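J.: These are the structures in question, set out in turn.
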Structure I
Amino acid sequence: MGIDVGMPLQTGAPGAIAESGRVLIVGGDSQIGSEILRQSYAFRGRFDATTRHPERASGNRPLLDLAKPLSDWEPPKGTRAACLLAGIARLADCQADPAGSAFVNVNQTLDLVERLVGRGIFTLFVSTDKVFDGSRAMMPADAPTSPVSEYGRQSARVEAVLRETMRAGAPVAILRMTKVLVAGMPLLRAWATRLAGGQAVEAADDMVMAPVPIDLAAAVIQRLVARGEPGVFQLSGPRDITYVDAGRHIATRIGAAPSLVRATPAAALDLPAGAAPRHTTLNSSTLTARFGITVADPLAVIDDVIRQ
């Protein structure tokens, strides 16, 4: 994928997090949060990871539910950096409850950032390509946001505030990512199961993705947190493929007939607004220049997911 996820972190840059510093993952129950914890042997500091489930709370799993008041919440003692992965990220959920999801994704998230930054904690907000409308490929990091989904609008609102705090000198960074693929992703797993049984599946021929493998996403977050450098960073696959492309590639790899994957317009699949942009790719040249990070071709990423 262009980077060894077990390589030593680059901590020598100005503002880098001290080796003894503790890192807080807000959203430790998320897929990316769980992957960061799995990789944590490569990090010299100590990780704490929040959970919103009381039964999972422990010494290094502090309880934090963004749906509840934060007035009495404090980060673990010794926290030097934090990564924000918690929130309501499904487009359909945000569209169905714009007020409730905005309370968590905007109000509470910004309140949390203020608390962290006010204590001198470097804070990385993980954002999305959905802050753009998808009208342009390889969107530059400094392009104006243009969201068309409720989730994208909420993320863009948070970004706008964070960019202002960065300009004021606050220790804050933003990482936008395209779709992150994980082993056992329900959609791809369901496709593979049906195709292996000779059953047809429907896939959008006008819905695209530029996938990033989860292990690389987690490794990039670790490196940005270790460096502690403010800025807007982007991580994206090098090109978009349609979901039909992905489905037919999976069919080929498992020995099924590609013709079983039937092309269907996204409009016929009852998807939420903003789910099918023309492009999702982001310009990731800054991460390539800083860390030598590149993302493999989308079909190679899918191959890895299938093997896992």
Structure II
Amino acid sequence: MSGEALRLAVIGVGHLGRHHARIASTLDGVRLTAVVDLKADRAAEIAAAHQTAALTDYHELFDQVDAVVVAVPTEAHLSVATPFLERGVGVLVEKPMAHSLEEADAMLAAAGASGATLAVGQTERYNPAVAAVLPLVTSPRFIEVHRLGAFSERSLDIDVVFDVMIHDLDIILALVRSEIVSIEAVGVPVLTPKFDIANARLRFASGCIANVTASRISRDRVRKIRFFQPDAYISIDYAAQEAEGWRLSRRDGQRPQIQGGPIPVQSDEPLRRELADFVAAIRDRRAPLVDGQAGRRALALATEVAEKMKTV
């Protein structure tokens, strides 16, 4: 594929898929081959905006693409992604990776058999503020997360845990490399039959505790995560792409001093970084930052949290 444009298509151009199409149409070395959507008028609208083909049937893409983005409803992830993975076509599937762990395992098996690149759209991992802070979070003892958003008509087929909390669960798993020993969780269905607000308390073997709150019925939009570790405090505002860190400086014979402030962050669109990494992973034949295994781990933890909520 060296020197040739990577042929990429976006399947599902609703709320998020249309942004994938917008970005893919501007990436160097990428040709947006087509956009696909069951709604012909929506496919035509997005295709016209980016000078590409509009399709309503993804089967027409077989043998025509090197990579696809799957941004359809979660229950269709397996059926749409698998035939491409079996053909060795790279797949970036939106989060949550699949409707169940069994489906996630089937996707991993298909990718493993063909050698296809499988990436999962845990977009927050590509947030520049997260990237700036990751090297500084070395031994977290307490993590506090608030991800609150206004009610939306989309993604109502899944609990808030799989809709938005899964982003923070993925980041926590990437940072706290320790086994989870206990989970406490509660969820409340407020506006839909699914859980619209949830809180989970995760305890790790290392002693770290993470308190994670997610809501899709808040009047205020808040997306923040804070890390507390010995002699240090680090916080991220995901939405503002801002971070700050404070630490206690100790010197012999002197009083400890608090030092720190804003952490430099080079602002960028996380989705653009995610797509660029996906394309680079295919070209370089390497794993993407959030590969299928990472997507499965986040899904497994989200599933455990959801099960705990049902038993309360």
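J.: Figure out for me which of the structures I, II the number 20.4 belongs to, where mean count of other Cβ atoms within 10 Å over residues 95-102 was derived from the coordinates.
T.: On the way: I: 14.6; II: 20.4.
The read-out comes from structure II.
J.: If FRET efficiency 1/(1 + (r/R0)^6) of positions 55 and 151 (r between Cβ atoms, R0 = 30 Å, to 0.05) is computed to be 0.40, which of I, II is the source? Intermediate results must be reported in sequence, preceding the final value.
T.: Details: I: 0.60; II: 0.40.
Clearly, the read-out refers to II.
J.: Using percent of Cα pairs over 30 Å apart for the comparison, can you identify which of I, II gives the largest number? Kindly include the intermediate steps, with their values, before the conclusion.
T.: Details: I: 32; II: 36.
Ranking I, II on percent of Cα pairs over 30 Å apart, first place is II.
J.: Which one of I, II has FRET efficiency 1/(1 + (r/R0)^6) of positions 103 and 215 (r between Cβ atoms, R0 = 30 Å, to 0.05), as calculated from the coordinates, equal to 0.40?
T.: Numbers: I: 0.40; II: 0.65.
Among I, II, the structure yielding 0.40 for FRET efficiency 1/(1 + (r/R0)^6) of positions 103 and 215 (r between Cβ atoms, R0 = 30 Å, to 0.05) is I.
J.: Say we calculate relative contact order in percent (Cα under 8 Å, 6 or more apart) for every structure; which of I, II gives the highest result?
T.: Ranking I, II on relative contact order in percent (Cα under 8 Å, 6 or more apart), first place is I.
J.: Figure out for me which of the structures I, II the number 3.6 belongs to, where distance in nm of label points 7 Å out along Cα→Cβ at positions 111 and 135 was derived from the coordinates.
T.: Answer by label: I.
J.: One of I, II was used to calculate mean count of other Cβ atoms within 10 Å over residues 31-38, giving 19.9; which?
T.: Values: I: 19.9; II: 22.8.
It must be structure I, since only it matches.
Every number here is computed from the coordinates shown, using simple stated rules; none is lab data. Please read all numbers here as calculations on a predicted model, not as lab measurements. Cβ atoms are built from the backbone, for glycine too; each structure is taken alone.
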